[in-house]
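*Asks:* What follows is a group of structures, each given as structure tokens.
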Structure I
Amino acid sequence: MRKLPFFFYRYLSSRFLGSIVYNAFMIYFLWELVVAFKSVFLAGLIPTIALAADLITAIPVGHLIDRYNSTKLSMLSSLLLLTGIALILTLQTVYLVYAATIFVSIGVMMKGDSISATIKKHLDQEQFTTANQNLQGAGYASSLIGTVFGGASIIYLREYFLFVMLALSIAALLLSFPIPEKANDGQKATAMSGFVSSVGFIKKIGGFLAVGFVLNGLIISLDVYSSGLFHLVLKVNPIYYTLFVAFLSIGGIIGAIMSGKVQKYVNTAYRISFLILLFSPAILFVALSRTVIGDIADSLLIGILVPVINIPLQVNLMKIVPRNIYGKVMAFLRVFLGGATPAMAAVFSFMALFFQVNTILLYVGIIVFPIGALAFLVLPKFFQMATGSSVDSNNTV
């Protein structure tokens, strides 16, 4: 297998730093607004604004990726990130924090989309697995580092926080210097023809989307309910809740590292479907267990499972999406699958009014089982498409 080129690691490093900035920003200012205004509502607007900015701009960004050099968009994303941090460096008001949230969230989102498109446009298919393995591992690591840095800054590094964020943003900008890119058919196509081609392709993977939407939405239950589980049911120190969340990220890093070694064993439709089924007993264990250490160990296993499943699916998806509509299709998938998180979070929050936390997790674990069973039906077709795409992945649908 050919080694990945240096420019990939340069853009990966830029995304890594940008993700650290984003996660630290969220942790720090969520706390700051609660302290300053004694209002959970004002603090809660930060992730709401970030999500809204992400979803509203996703499709336009996808269109830009299809028509223009994706590495130039990576540099633009770094400029947006830098602008957001510079805004609150001048003056920290609630309105500027919200404005900075828009710039930072769009910048990080665009950076992630552009590096995915760069992998598709500049690397060979046999390099996709290693590239996505690095991408997932760096994502989990940056999330963990950003969360720890943001939390530590609240206590120890308050006066240096924004200057460190500015330095990280400048470094991300310097690492995102663009490279030449060959033109493709997407640059010649009209917006309407690209839209029609994208819709036609999306219809072909409808079953895969259904499994992904429901599964993504159900897994978010761990984020929604884990704090309540540890505080209300297990009645333990918050440090254990922190460890539970941290071990999900640590498991993700381990899973991303080991995915390359186990790829040849799991990269089939039926084996991936079986791994999806394992989410059911894993969530049931959290619901039924009354041992804190056991739950933390289970979170580590769940964290490992996610990239081991996701990386083969992402690689095969990257193979089958035509290059000329890659940005549009991936933007739609991110909006569609990302929409499962707020949708199911709202459902879970409503259910919490009537049921205990562990009871809801029990239902979630049970529901995951038929979703895993459905994967046995829809993933074989998805993997068959990926096998056929190896001959020519750049034709229009």
Structure II
Amino acid sequence: MKKLNVLLFFTIICLASCLPDPKDKEPEPLPNIENDYPDTGMRWGFMDKNGNVVIPAKMDDADNFKEGFAAFRKKAKWGYIDKTGQVVVPAKFRAAWAFSEGMARVSTFEGKMGFINVRGEWAIYPQFDKVKDFVEGFAVIEVEGKFGFIDTKGDVVIPHGYDKALPFKNGISIVTKDEKVGAINTKGEIIIPLEYEKIHELEENKFRVKKNNLYGYFDKDGKQLIDFKFKAAKDFKHGIAAAKTENLFGLINEKGEWLIEPEYKNIWDGNDTLWCVEKDKKYGIINFKGEPVTDIKYEQIYAFSEGLAGYMINGFWGYLDDKGKEITRPKYNLIWGHKEGFARVASSEGIFFIDRKGEKAFHPRKRDVRDFCEGLSRFQGN
């Protein structure tokens, strides 16, 4: 019996020695980067405001122009073109974003992010896990899951010690740490202590601040102006803001007093001087005094873009102006806001552009078209 056990033991050892060592096993190869972007056979190009193709549809993907350049993709790599379609930065990045303040953030295939200038040279070497665009001379960076800021030289000016951070606006950033929200200035000094549930960006020198599920307002120096007493609140414009009691919205002044008593299901910005409102599942527009600019009769309404707002009646869309006049009758299946004088609309004819008068400008007859930006519209075609 002992001899049998010894024989069995050596048999097992020999069999085990024939098996490959897990440490020597070749690792599974990573998926080819081309698999990130399956080829659809469709290509992107750009057209001008007369509908003329100025950059042929030869790119696998493209973004809008900003600061004179657009990111484009060739297979799985991104680069940049100018408005003539000339490649100014070859496609060599894993990801690329629009230029902002003279620099663009890009991601390398090693998984790090940095910034390039308009010549494609590294302005800030790729060393961060994530970055956001430069705004007011500063960019948010992420390192090991924490957020801070760098300047345009790439120097860290606010160490990465926050769980979240928004880009600076009017010299203030909203930051989060340990699930509490506060605000800091460009020196990293605390303007509003990190002890609130939510803080919205500065508008008209006022912050909307949430504590214990109620909203109040602070000034730009962190001094509280209006007590926490509203279920919801919107930004001030021209000294007036929309605010909500238990169930309804009204309009308040800078002291938190009601100018228009709560009577609306919802209120949101129409433009600088008008409000969009919802009441009894219908929509309309009022002015600062609460006076109707339109009847509250629409099935839906959009905020204004370049002086015109979309409205819906009987399931179809049209446009009206800031006097409440319906510029186009409701006849479109889908609409978008006006950009640079033109709006995209969709009907049984496809997607085409109309001008501010509601007249058809031109029909691109492309599979997909996007809004105009810096004078050009990107389109998708065969």
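A short reminder: the numbers here are calculations on the coordinates, not readings from a lab. What you see is a predicted model, and the numbers here were worked out from it, not measured in a lab. Cβ atoms are built from the backbone, for glycine too; each structure is taken alone.
*Asks:* Could you figure out which one of I, II the value -1500 for helix-only ellipticity at 222 nm (-39500 (n - 2.57) for each DSSP H run of 4 or more, over all residues; to 500) was computed from?
*Replies:* Answer for the origin of the read-out: II.
*Asks:* Computing mean count of other Cβ atoms within 10 Å over residues 143-150 gives 17.2 for which of I, II?
*Replies:* Clearly, the read-out refers to II.
*Asks:* To test your reading of the models, identify which of I, II gives -0.94, -1.21 for log10 I(q)/I(0) by the Debye sum over Cα atoms at q = 0.12, 0.14 Å⁻¹, for residues 79-310 alone when calculated.
*Replies:* I
*Asks:* Tell me which of I, II gives 2.8 when you compute distance in nm of label points 7 Å out along Cα→Cβ at positions 135 and 327.
*Replies:* Attributed to the structure labelled II.
*Asks:* To continue, here is another question. Comparing relative contact order in percent (Cα under 8 Å, 6 or more apart) across I, II, which structure shows the greatest value?
*Replies:* I
*Asks:* Turning to a different aspect of this structure: State the single structure among I, II that was used to calculate Rg and Dmax of the Cα atoms in Å, giving 20.9, 60.
*Replies:* Derived from the structure labelled I.
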